[in-house]
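Below are structures written as structure tokens.
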Structure P
Amino acid sequence: TSGNTGIGLAVACAATGRPFVCVMAESFSIERRKLMRFLGAKVVLTNPAHKGSGMVIKAQELAEEHGWFLPRQFETEANAWMHAQTTGPEIVNAFEAAGDSLDYFVVGYGTGGTVRGVAEVLRERSPDTKVVVCEPDNAPMLYSGVKTEYGAEGDADGEGGGTTFKEPHPVWRPHPMQGWATDFIPKILADAVERGYIDEVRHVSGAAAMAAARDLAAHEGIASGISGGGALAAALELAAALPASSAANVAVVVADGAERYISTPLFDAIPADMTDEERAIAESTPSRAPPAITLPEVNAEAVAFVEAANAGDDVVVWSLENCEFCWTIFKLFDAIGVKYRAINIDAFEYAEGNRGNQYRSALASLTDCNTFPQCFIGGAFMGGAADACIK
């Protein structure tokens, strides 16, 4: 998977208590693999040079070796069937409810499930609707007329290595529309072609796809990824070519989200730091700091607690639970094998009676330091995060 199917399966497996292993080329965005791992999946990365077909081959190998279930989303009838049961009727029902008609349906292809499933419904319920399929302009597999050859299920002969395609498609080239057009024509999509479901094929450049995605976000508030932008770019190009008097309705599927593309070129021009304009906005007012909190007076009981905690030969770190400087000390000590005891003064156990702040006042009276972490060795104050790193 390039992400969408894998994330969906990770959700389903997490909800039903099933283990899930996903195979993904290392070239796909890291957000996808992290999200699947966040959902409890195991993600096996394959060599990007082996392309999408390499992912399929690896998944087939793992399924055969371990006796695992392989969903076969590029060929299973369940894929297109589900879109015929849900996505297709949703689109047609929306136009019928509005008393309107759909003239063009524009969609990219990954597995081909959306294309075939929705097209089946349109042919039956809205036969005048033209189905327009998009593909990358540098990987025009459908346009080339070169078909993908398929072997029998379980066929392990030849280059396919047990997959249901004989070899990768010869005109495929790398493109930025993750989820679109892997390096073979899926069986589901080929079936849609054979059944005459596709009326037109349009081609989109990576640059046009990213430009459309950025415009969609900036002007419509829809945060799409590159493949969604590609479908929109094709739809806009189609609409622009219609007569000025045309009242045609064009529906386009935007099937991904921008959050999965933050590490990709889609976000290259999006800065993490403030721009000059943002800095000017920030500097247009004083940026006053809030008043400091008032700590309780130092009391003997709190001082005694702090001194007792620091006694002995232990390394003691007085810290806050959600403080990056404190985390730095913990990571440093863990990395170099220093055993330490952390006392989080903002922990819930010290909330009653404002004890945490009483200990903070006591610490400040002993160290003349108001920041955290504060490190002690054998009862002697060593310093904060920078001091610990240096010393």
Structure Q
Amino acid sequence: MDKIVEKLAGIGIEEKPARVYLATLEIGGGLASEIAQKAGIERTHTYHLLEQLIREGLVYRSEKGNKLIFMAQSPKKIGQLIESRLEQAKNLIPELLMLEGSNTTKPKIKLYEGIEGIKQLFEETLDLPRGTETLAYSSAESIHDYLKEYVPQYLKRRVRKGISQRAIAENSEEAREHQKMDAEESRQTRLVDRNKFPFKNEINIFGNKIMIASYRDLMGVIIESKEIADTQRAIFELAWLGTRDADGKVLNKEIAENELRKVEKIRKTTQKVIFEHDGKILMMKDTKNHWELPGGTIDFAEDADVALMRELKEEMGLDPQQYNIENIIGNFKIVREFPDKHYHFLVLVYRGKLKVADFQISSEHTEFGWFTIPEILELDMVSGYKEFFANITL
């Protein structure tokens, strides 16, 4: 019984009412004294708990002779009770938000402690709109050491939500390893000399909030203030412009892009869209006779949403009001070879809906067509596409 009581407590039913309900359910109904004995709770208190359970619809009573018999409702009623409470909570949220926003002149400060508190700090960053970014100063005291299972799934959710990150981190072996995953984790990382710039805390700037976390102390705060966030964002941009590479050269967009061109294998991020109509998917043939989905590569320092809008405009002449982009439904990797280098691409695939029937393809493609998945699997495509379509469910 104890394990069930613990689980019921986890969904909002307190321990003693839970014990009384389970006792009533187990004995098939009975007198208050019998239920009290089974539950291990004093009889008078049990009677009050039974009345509470009756109000919540989990117990009902009937008369047998001159005696009151209490009977447990079906366990299905628990689900209905939780749904009712959830609906009440949803209806209350707008009123609470109005109260929360009633005083906008003072910064709001929230303190979090423990492992769950640190998780909650990062969960707040996932409330950002698609296409936005977080700015971060990353400490050598890595979150990965404390939340090994949480961090990978957090990063996947951040990527799926279309939230990117720019990070300034201490130059360490661990930071360099994480930097290798930048494209896959929708992040840009610049490293600084840890002896000159030791970061003791993690700082994230997002929306109107600043998050400061100490992993060693397992505590953190979130400060909500547009003025403070905007100021910290400006300071970050100043630091970003001044960050240097391992050879001491100041990194800016032009230098970084020139350095990237020298690299033989480059990992880039590409966004593609599945436009579906009547069970068929739009595919486009490039000038090398390979079929692919609409979309293209995110340029250096370009926001994901801006990149996708730009690519759909360039490839199909579409304006944003002519389509909807929904959620990410999967990803895969491809390699494209060129005379002097070959690129490794991470392809993020979105679901989308076209609002127009006509569009004009660019010179990058020779034709387009609508195909079922079995038909797509017969098309000539670069490696990665076939594996993706073989396993996708729409």
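What follows draws every value from the coordinates through simple rules; no lab data is involved. Everything numeric here is computed off the predicted structure, so don't read it as measured data. Cβ atoms are built from the backbone, for glycine too; each structure is taken alone.
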- For 7.3 (distance in nm of label points 7 Å out along Cα→Cβ at positions 240 and 312, calculated) the corresponding structure among P, Q: P
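Which of P, Q yields 94, 59, 40 for Cα extents along the principal axes in Å, as computed? Let's see the in-between values first.
On the way: P: 86, 57, 36; Q: 94, 59, 40.
Structure of origin is Q.
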